[in-house]
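The data blocks that follow each hold one structure.
Here, each number is a calculation from the coordinates, and none is a lab measurement. All values derive from a computational prediction rather than experimental measurement. Cβ atoms are built from the backbone, for glycine too; each structure is taken alone.
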Structure 1
Amino acid sequence: MTLAPKIAMSDDFLKSFAAVPRDQQQAVLSFVAKFRQNPTAPGINYERIRDAGDPNMRSVRINDHIRGIILKPDLGNVYCLLWVDRHDDAYQWARRHRAHIHPDVGSIQIYAVEAPAEAIVEAPPAVKAGLFAELKDREIRRLGVPEELLGLVRAVNSEADLDQLEKHLPDEAFEMLFLYAAGESYEKLIADQTAAPVVDSADFGSALERDATKRHFVVITDDSDLEALLAAPLERWRVFLHPAQRKLVERHWDGPVKVSGGAGTGKTVVAMHRAAWLARNFSDLPGRPVVFTTFTRTLADDIRQHLEFLCSPQELAKIQVVNLDQWALSLLRHFGYKHELLYDEPARRRYWQTAMGAMPSGMDFSLPFMRAEYERVVLPQGCETADQYMRASRLGRGGQLGRAARKAIWPVFAEYRAQLHAANLREPEEAFRDAYRLLQEQGAELGIRSMVVDEGQDFSAAAFELIRAAVPHSPNDLFIVGDAHQRIYKHKVVLSRMGIEVRGRSRSLRVNYRTTDEIRRWACAQLEGCEIDDLDGGIDSLRGYRSLAHGEPPDVLNSASLAEDVATIKAILAQLDGEEVAPRQVCIAVRTNDDADSIAEGLARAAVPHLRLDRSTNDDPSIDGVRVATMHRIKGLEFGVVVIAGYKGAHTYADQFTREEDAGVCQDTEMAERCLLHVAATRAKQHLFVLQRTSQ
């Protein structure tokens, strides 16, 4: 019996397609469509390539100018699209590359077969040198290195040598060697590796089904949306997952899962793929059994747009994408809840000023102190009475406050609540607890089978308590991703105290695929000395967190005024124009909305096209111009270049925003400001500029 052909496409094919001249791309699209229908059609003429790096490679004629390179193994009915280019360049690529199945890892690897142009000279046998001198040849191979490249790996004596060798190694091999050189143990690397128990080096059909291969190859089926795939070939996250990410996505877990990891490690990508996987598994259930929630509306809007590309219409119909507050409010409305949630900050201040009239004589606590006490003690611990408040923990709050003093000032908190009730308002935290109580009392079945939580570090205890109550305990119920190093709001939680037990189901992602290592190091340095929690009562660490790409160190420049900021930004844009960086890949990030408005006005006067991103404006790629946004707004986004403008320093902002408050609030606020700078810096993929304000 003849097996049906198995057709696959590599990510290299997508990248090379993006570089094909636009007037030639339609011919490639027509060829791929024909190829998908029948790779053995008479009109597809496979030609052997003289001096090809791999005897299984063939060329195909797309038109007079363009050739495709196909992997056609002698055994099995397998065809892989590897590369597309101008005639001579395509043949040159085929001569320089080889495809094989790694005997240990089991993945299909495409790698360069020529020696590096900047040849690394192998150390003499008597010299015990090299980053990998302690590893045996078989151990280096086990890390994914092809046999014929062992000599080059043995000659690596420094990280600079390893960087030089990167473009000649398969990605998984370079990543493993990089992490080993950075201090990760060989045993840990092997334990994390997805290896095939038995590998047939001639069976390309089986190799295409392994997770390690799916990092770079996608099998094309009748359901594959080739048009969407080729329309955005550089958005690799839509199709290709790292094996470590895929293991998290495509697994049946027996309870809640927590995925942590530094910026750029793909946590949100994993969360989106997990939602799509869950939707496929819950396809027979009515309604929308999967809820994907994140902290802000703008992040939810961005994720919804991404899921539209990632999911089929049928899968998307099973997923509700909604930010936390909207979801909680819709739940409350389901129970007939009449209150609105309070978001208006000026109104909140007015209610507090009125409530301060209930302060007993002899008590001289300030309004900032009282508000901080309410937001950091009363609300998080759900204190409804003076007795509950007197028993509440004040860990992390400044100054002693005995039971008598707490009882005396309770009327201020009661009056604040009364003011809100009279105006038909509730603080979001209180509304979450109301929703939790209503769920408990009425035992309502919401039809939610699974919830995916993005940016979990910014969710409060009350939010997680509500989430736990809304989703029945069952396999695959909760999937939470977050990184407390990116916490820019004041909430800290211990998941186990909310009934969310993740012991044995906590995983970390360590490789940053977004930023250069120089940007990563600078961003992490902003958190030096900070003790960061792991969302479940322990201390987190960025040990082993690395970026594989390298580039220029961030530029930190002094700037005395807005006018100087704009002049520097214009100079940066002129420099980037020579590097062919599109303006829409540049973001000017500032601390406040007022700062963003000022920068936007300055750019307008300087005739610099720009798009102001705010709560109601998404980052529409069809609109040209540099982006202008607050540091909060760009969370969840990424840009080729980020310019942090008019930055005054974390300590300065903390002092500005917490003046007259106690030491505990000031310390927490400065921590949040440092995290915010870390977040903004890690939005940059290639270049980071920081314009420090030298005059206040």
Structure 2
Amino acid sequence: MSIAQFADASFAYPGNEILIGASLLIRPGDRLALVGPNGTGKSTALRLLAGDLRPDGGDVRVLGRASVSYLRQSQELSGDGTLRGALMEPFADLERLQVELAAIEARLAAGDPAGAGPGPDTAGTGDLARYGELQERYQRDGGYDVEARVKRLTADVGFAESDLARPVGTLSGGERGRLELAKVLVRQPDLLLLDEPTNHLDLAAIERLEAYLAEYTGAFVLVSHDRAFIRAVCREIVELENGKLTRYPFGYDKYVVERDARIERARTEFERQKEQVDKTEDFIRRNLAGQKTKQAQSRRKMLDKLERLERPDDPWQHAGKIGLSFQTGGELGSKEILRAPGLTVGYAGAPGVPAATILRDVTVNIYRGDKVGIIGPNGAGKSTLLRTLIGELPPLGGRVEIGSGVRIGYFDQKLGTLDEALTLMDEIRSVRADLSPDAVRQYLAKFRFFGDDPFRVVRGLSGGERSRLAMAKIMLFPRNVLVLDEPTNHLDIPARETLEAALQDYEGTLLVVSHDRYFLDRICTRLLVIEGTDLEAHLGNYSDWKRRRVAPAEAPRIVAPPPPAPPAAASAERGAGKERERARRQLARRVETLEADVSKLETELATVRADLAGNHAGDWQKLHALADRERELDALLTRRMAEWEAAGAELLNRPARSSD
């Protein structure tokens, strides 16, 4: 049984074929991720399924009476009404039933029933019968549950219950996106179509959405570049490539391995056929006019009938070909890159208006070689903290000290470093006026800007193109500190993987704000976590922090050191001393554990590399599995080494208590 289908479907925009005889069945309960690089037509496929577009050929439809809700990437909500009103729109019939039920209740309570019969025993029977009928329908259609569902979903996407009374016209773009997501989910259709549902959500809201979809009884098809999200909620992967829909009956991690293996098999088959064709053509050339003419003619007929394989094209590989390589210029800066003791972050008020404080009395220390991620809820002040640390905003209290020799490259999530009116070539030459037009064109080609692209105006670029251009500007000069605010926004999965590889190779210091958990896990060795007006520091990546949340003692709040205790507090100081000693011993045990982890990882990595160097007897699948494991181990070893070094340095700064 299926609830929707693509049946030999074709669709094209002028000069761009999206679907070419594509077929796919969607069954009840399916949890599908539709994947492919930007530009392959994933959103178009959802629009066809939703009925916004009609196929040029074949059939795309929802079958039977299955209900569908569609979350589009861009939302155009009306400015009228409140959030509650917008969320209750799908339930207009239920609200009319509720109004009629209330009216009947009022008449019965007032002793003025409608439809009374001629005698006293039949008074109100018309209203009572109607009331029973309406109440049964209201209950059957879930009327008593709707209000609770609305409140729960608004909380899940990051709104407070008090926000339900807000006019829709007062919402920001991000809030409108979250409202539209709640509107789609609250309907609980048979089939959900979700186009980038994690856009505008913070980490906590993304994880709440994951929990919601894990319990969802209907089917869904989603488009997302959030690999951690896909891994958490999707059981199967559908790849849109070269106009075809290919279904992989397993999750994302196995899909990546199988897709690479499939492409490698196709390349091997192509090379094998090409080699055979070359040998056959050589035989024909040498023998067509000789004694073996009949054999040569026979082989030529065979070649004429041969179905030639095309050289396999990997769109993911092409999409990931971005020339990202961040250089430090050899000078990594001072040991302490940045120091900000007792920092208060926010915005100074206008005359007569109080300042808006976001973070109060926190201390941030960034050391050479750190790879630090900043996380926290939407509106918590992550970008404001970042801008304060690099001197773009003055602190409300405390100070920021930047070490000697520090050269910062800043990626602004709003891409405010780009001038809307300039061409791509002018943008590059605004930083490097010494480059010739030919040199600029060659440089831009590294970022997939070809042909006449250098003469395009920034205003006409897509989000992904703007991100690539902003990265290109940062790379024009060596930087030993990179400060990146949501660098994966607008990037597809291949481009994110290229960025991750470049940052893993980067020898400098990194400070990054991101909601991409996969990215945070691969790149970061430390986290700064904003909670309220506080800031907490944690060793390790995002997954490490999640595992340790049950043990808050391992993540002390970052605050300025307390003043020396007065004599009257000597006993309290002794207690504090014991607590510090306990923490020191705990840190010493962590150093030992990390050292053992590093040793174990080094041994396993050496074994895998030895296997890679051995004879694989043509087993390409095994070779790819080994290569994937080698990359995974190398990244993990890099993180564990950084954690070990950081923990060791911290231990050195915590001398053991002298005996009393």
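Of the structures labelled 1, 2, one was used to calculate Cα Rg over 2.2 N^0.38 Å, giving 1.07. Name it. Answer by label: 1.
Source structure of the calculated read-out (mean count of other Cβ atoms within 10 Å over residues 20-27, 12.5) within 1, 2: 1. For the read-out helix-only ellipticity at 222 nm (-39500 (n - 2.57) for each DSSP H run of 4 or more, over all residues; to 500), a value of -14500 was computed from one structure; give its label from 1, 2. Derived from the structure labelled 2.
Source structure of the calculated read-out (mean count of other Cβ atoms within 10 Å over residues 468-475, 15.1) within 1, 2: 1. When volume of the Cα convex hull per residue in Å³, for residues 100-363 alone is calculated for each of 1, 2, the greatest value falls to 2.
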